Structure P
């Protein structure tokens, strides 16, 4: 009798686990795309309002350095804000995804440069201990990885809930 209860529990757990995994595979990309879109939209909106974005000073410094001073903060911050809002809207709506992901990739390339251009502002101890600004930049690795996963679905790719193929997968 005890073995029967254990088997019933195991079967029920497997059934629920399979359903949850299938739900995650069916909805994960959509939720990832929308949540990353919200982050970009939100952070972009903040840049339209002076002193609301913690990244404002470093962003304007970086753009000025990368453009050899030809783009001043009065222009660079609103352009960056609009750029991030566009990325956010593209991800939230799912429209123009290839263009959106291109904008995201270019933005991320610019975002990482302060780690090298301004190490005194981004590192307490290079390369072990980033400052708060450095941590803000390094967390973008997650956004880049999310963009790669989202990008894998742009041409019709999808996640599939595969059952384990061998005992090592358990």
Structure Q
């Protein structure tokens, strides 16, 4: 008999779904738009905040678009991330959210406990909704991160969303 170990919260996997940082609008094509300096700064802010939450990322999935890969580079400079990164064409703006969700469920079944996903609008919002049926797709500002946990039945729960603006406002109070 196979018994799956579940952490104290009952979750078998935590997903940290991040939208890339602010990107330049002027580029030869959408796929090669680079991060702006603001995009780098806000991604760094979010990565340091996530690090402060004592998050241990076991797997990273990223879009092949330049701005997503640059966001990953910034996050990787701030946090300890695994060397292996899965670059998935399904994580582009018009990617197949059903395939991404199935991939995340497969990782959960492999007993991966935490996954960082770096992607784009509208996919990031649709992914939260796909993992958490009945949940309205949340809006993501650039560099925002949402947390979804899967329970042992595969049901997702949307726990929180944090953005650079939220962090800046909290600091001002």
Structure R
């Protein structure tokens, strides 16, 4: 488990609680699921979990997963694994910033309900394009090779780096 960490939202500093073991397991699985795609796609780079990113002045976030464009050095995809104790911070406040800066893709991963919401930038902000449940598979035409079974993403027990049954 990692330590508590700091994020800055609209110039104000907030301390976020340390992620629990399940959060970290899901985060690790998300990162591992992207590797096959990244070998086939040029122009994107995966940052370490909770690497600081500044989508706009006065905002420094530490997303669970960030793919940046190597051309612009700006986030192309951010995934947040929601913490049940402060979900409003990710799902409302940070999401509003992501809408303003026209983040191309956002994944909201909710371990409380074992679902994943996929948002894409549209003419009027972020649009929900998929809401996936445990029986679904996450794919993205821009990330060839991505086929993440949500049942595996949310499975209990297997430590990071080990194959799931």
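Here are some notes:
- For -11000 (helix-only ellipticity at 222 nm (-39500 (n - 2.57) for each DSSP H run of 4 or more, over all residues; to 500), calculated) the corresponding structure among P, Q, R: Q
- When distance in nm of label points 7 Å out along Cα→Cβ at positions 131 and 155 is computed for each of P, Q, R, the largest belongs to: P
- In this comparison of P, Q, R, the computed figure 30 for relative contact order in percent (Cα under 8 Å, 6 or more apart) is attributed to Q.
Computed from the coordinates by the stated procedures, all read-outs in this text should not be read as laboratory data. Note that the structure is predicted; figures quoted are calculated from it, not measured. Cβ atoms are built from the backbone, for glycine too; each structure is taken alone.
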